[in-house]
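Student: Just below sit the structures, each encoded as structure tokens.
Throughout, read-outs are computed from the coordinates displayed, never taken from laboratory work. As the structure is a computational prediction, the values presented were derived from the model and not from experiment. Cβ atoms are built from the backbone, for glycine too; each structure is taken alone.
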Structure P
Amino acid sequence: MNVIAKSHVSVLILLTTACGGGSTDAPQESQRPPAATSIDAVEVTENGMTIEWSNASNLDFDVYFANEPIQDVENYTTYDGAVLLSNVEPPLNIANTDLDNLSLPHIISLVTKRGSLASSQSNEELAFPRYVDEGRTIIDLSTQKVWLKCSLGQSWSETENTCVGDAARLSENETIRSLDLINEGWRIPTEDELKSIVFCETGKPEYFPTTKGISCDEENTSPAVVEMLFPNTEVSSNYRTSTRYYPIDGGAQGFRIFETISLASGRLATIRSSEPSAHFVKAVKDN
């Protein structure tokens, strides 16, 4: 891996003189910085990421990725988790072993070069190397869990690449019956499992705030999940977990009470209700 700094090059303008005055020729193509090349796709597999863009024989490419947006490529080392891969060609394969932190999102951009001239940064692509998209399901490599993209009551549309229909609010028994209809090991997630998919897009207080009691701050938009992987996630009600809640004072004996999590903010519910209260459900199973 070569780390290089983008150099500043002055464009030389040739002046020619003739009788009656001078004229300025337009800069030749080789004297102008190349246009930025767009990233076409980022595909995540269980082994790493593949980045695609259009190649050209007279151009070189530098790929930058970090855990936060890189605003200044010349000082990319000041950004969290930043890496520069210089003079690379598409498709570029990056192994999971080359990533400092698999669980964090990676923001990828591209700089196109012709000799010592460099373009502006390309579009930024947000990639989640921890998540492998399998169509209707997602594999979370950081927890080795598999999730249905859609909440129970919704269905996955391959043609629209989204979840369609309304999520169902279900009691514990209704949830179990619904899971029995599709069961391939699917179950209600524990509190820790459901908390693991909470995502704060601003990174505040963290991108994935797994610590109990921590949720996304007010700057984050709802829902508090990776929307391109959990599309059309409804947040008008909390989501059920299989983790039992036992009041400290020993009250509510004889009632079955479960923890729930708001996927609007990632917050653990402070108001709990006993069965047969109805909540949304995300289904999970072991990988």
Structure Q
Amino acid sequence: MRFSNVAGIPSAIESLYRGDNNLAGIIFLLPTLITGVFCQNFPEVVDMEQVRLHKLTNLSNDFHMVSMSEDPQIALDWGKGCFITIDPVLFSDYIVDVHATFRKNQLNFPDRMEQEREHIALVVPFCSIKKITIHNKELANPFYLSIPQDNHEARMEFNTLYSELISLLRKKYTQEVDGEEEKVTLRAYAIRYLDFYSKFGSCNNPFNKSLAQLVELYPEFMSNFLQSSHLSSKTGLMKDIVLNSSENLFKEHPYTQSIDASYIFRVKESTTCYEDDWAKPVYD
């Protein structure tokens, strides 16, 4: 993917926040561990027009990307009490500062939108999620990878992984995919994702632990995970469970399991920025 005439996230920002009132229903699923939180729109080039389409109050989500805010209170409001706290370091090259992009293109927001302090991406990797907040209950993410800003090797390798995931998702949303081919590519991606943890994670790599060990270390998180993922047995290493399920990540993820030709080739719904009173920009 490429970016054209947009502004990236400032390096000084250490955390972003994403609110989602359906957070509990998606964040603890097994596929989410590998795919992260993603949108339904995967343009080849993210430019000002894509950012404007994203900003519309477009209920179909056809042009929406993954929204994040610098302000945790905004995320709390967006998610009606449910939000994730995100470390942007690993995927900072793929985050767009919405407000700075509007200014760069000599556009600005109505006051009601300016307060959102919004940033967008196509995917928020699960390994970049620090904490999960569900109605005042805060859970640490045992799969969070804390990578320093100056670890250029890790960031370069993750850029490759991230681009690969975007390509997999774009293909799923825009093409009729051969089922067997999809299984092979998903398994290969899961292997590389686990290898990244092995290389850059700490000695406490959660994928090298059994479910029983993880339940003991992170009881609240794992209780939600086991319930959401319908896992009854606590035997086996986490990495083996992921690999055994990897071929069916898209079949089991609620966002992708129902994608078919009628969805892929539908006519996308949109308005324009100038027709939508909430999203309408004004020139300086």
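Student: Looking at relative contact order in percent (Cα under 8 Å, 6 or more apart), point out which structure of P, Q has the largest value.
Tutor: Evaluating relative contact order in percent (Cα under 8 Å, 6 or more apart) on every structure, the highest lands on Q.
Student: Where does the value 4.5 come from, among P, Q, when distance in nm of label points 7 Å out along Cα→Cβ at positions 115 and 211 is the thing being computed?
Tutor: Q
Student: Here's something else I'd like to know. Where does the value 21.4 come from, among P, Q, when mean count of other Cβ atoms within 10 Å over residues 35-42 is the thing being computed?
Tutor: Here the read-out was taken from Q.
Student: Of the structures labelled P, Q, which one yields 1.9 when distance in nm of label points 7 Å out along Cα→Cβ at positions 123 and 187 is computed from its coordinates?
Tutor: Q
Student: Out of P, Q, choose the structure whose coordinates give helix-only ellipticity at 222 nm (-39500 (n - 2.57) for each DSSP H run of 4 or more, over all residues; to 500) equal to -1500 when calculated.
Tutor: Checking each candidate, the match is P.
Student: Using the calculated result 125 for volume of the Cα convex hull per residue in Å³, pick out the matching structure from P, Q.
Tutor: Derived from Q, not from the others.
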